[in-house]
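Every number here is computed from the coordinates shown, using simple stated rules; none is lab data. Since this is a predicted model, take the numbers as computed values, not measurements. Cβ atoms are built from the backbone, for glycine too; each structure is taken alone.
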Structure P
Amino acid sequence: MKTIRYAFWAIVAICLITVGLANRGDVTLRAMPEALADLVGVSPDITLPLFVVIFLGVAAGLLIGFFWEWLREAKHRAEVRNKSREVVNLKREVGRLTTEKHEGKDEVLALLETAGPRR
């Protein structure tokens, strides 16, 4: 299984290196269109290699997707939290009822009844 994992990551690394080498040309990223930048007088732009822009876009997409999924699953996490709280309360109540049931009985018989039948 480790060999398959290492082979997969090696293929991914080769693909990323290939994309990086094929897209080494510089591109200029502008925050505003040129007409608006001329009107405002500010032109925030940066020049980067194209593969950096591609990788940053993929990373941003992954982060947005992970965050979106985390928000979408919030109701499921809340439900699990409520159910686990309910389980703890029910176990506590069963323990309390068990001790009330065996109150005044012989301790050995109470322990045997509490243990229940073996399967």
Structure Q
Amino acid sequence: MKLIGEGKLLRIFVGESDRWDGRPLYEAIVHQARAMGLAGATVLRGIEGFGASSVVHTSRILRLSEDLPMVIEIVDSADKIDAFLEATESMVEEGLVTLERVEILKYQGRDAGT
């Protein structure tokens, strides 16, 4: 897949304990992105954060949280991101979804033989 030039960066902020169809929401989002043929998705686990509820979730030993912040980042063409957003709108009941224009400079995977 060739992906160079103008695209969109989708960021979805959810909690680690958020679920969709019995599995972690972040996992369901990544699998949906793959099923729809998006270029890729990355999940980042935060060590501390708060959202709309203003409850601080942290990974510090004295205050272990089971609901750390998770960020799913997906970069692809505007068309594919827009279609993905439409298909997954109902999945994110709580959280934050942001969208930015980006310039894609390089997108290259390994050869299938390596």
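Quick look at the values:
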read-out: Identity of the structure behind 1.21 (criterion: Rg/Rh (Cα atoms, Kirkwood Rh), for residues 32-71 alone, calculated), options P, Q; value: P
read-out: Of the structures P, Q, the one that -6000 was derived from, the read-out being helix-only ellipticity at 222 nm (-39500 (n - 2.57) for each DSSP H run of 4 or more, over all residues; to 500); value: Q
read-out: Read-out relative contact order in percent (Cα under 8 Å, 6 or more apart), computed value 17, structure in P, Q; value: P
read-out: Structure with the greatest value (metric mean count of other Cβ atoms within 10 Å over residues 24-31, set P, Q); value: Q
read-out: Rg and Dmax of the Cα atoms in Å derived as 15.5, 48 - corresponding label from P, Q; value: Q
